[in-house]
Structure P
């Protein structure tokens, strides 16, 4: 049973790290299109590099052995980031198809967190 939990944990975690890592890299690469999207949902484009650094720190916390409290903070931070993004897209009046893919990130966060808690229990 623990082997299955460990495998599931690494699948969820690797996919989560890849998604957050891609998001962080794209946040560093400001383009007119990304600035326009950020303005559309009400975020100052200048805030994006700060959020990108936080995502990279969260990734480091998840991938570093130990650091139980920092991992909890990383999962919380990723959850706040993703829920905030969903809220901003909804508040901007975007249709479901514009923000529904973000729910995949939320599922990866929850899957990784639940498996991590089972592994460390």
Structure Q
């Protein structure tokens, strides 16, 4: 099983799951040695397929670091924390995590878009 590393050591994902607010974006950084990249990609595709069938799922996109990087970034949009929480605790999803290589690390964290005047809208 992969190693879980909090993205923000001051706010755990478990704490974020208690939020009852509206739409959220999951950013999840995976790292794996190059020899395990194909296994990580297959595992991600399988768990993303599970998540895609869950209520409240909007979209996802996986990115890979360039120049031989072993870093991957998943960006997934959910209607609410409650929807994500239900999907995250789904037994089928939890079982799919066993397919990730033991050498991989994962750092999921929930975010909300911010409006910055003159730059971007929420």
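Laboratory data are not the source of any read-out in this text; all were calculated from the coordinates shown. None of the values given here were measured: they were computed from a predicted structure. Cβ atoms are built from the backbone, for glycine too; each structure is taken alone.
Brief remarks follow.
- Among P, Q, structure where relative contact order in percent (Cα under 8 Å, 6 or more apart) as derived comes to 45: Q
- Here helix-only ellipticity at 222 nm (-39500 (n - 2.57) for each DSSP H run of 4 or more, over all residues; to 500) was derived from just one of the structures P, Q, and that gives -7500; the source is Q.
- Ranking P, Q by distance in nm of label points 7 Å out along Cα→Cβ at positions 40 and 64, the structure that comes out highest: P
- With distance in nm of label points 7 Å out along Cα→Cβ at positions 8 and 32 derived as 2.8, matching label from P, Q: Q
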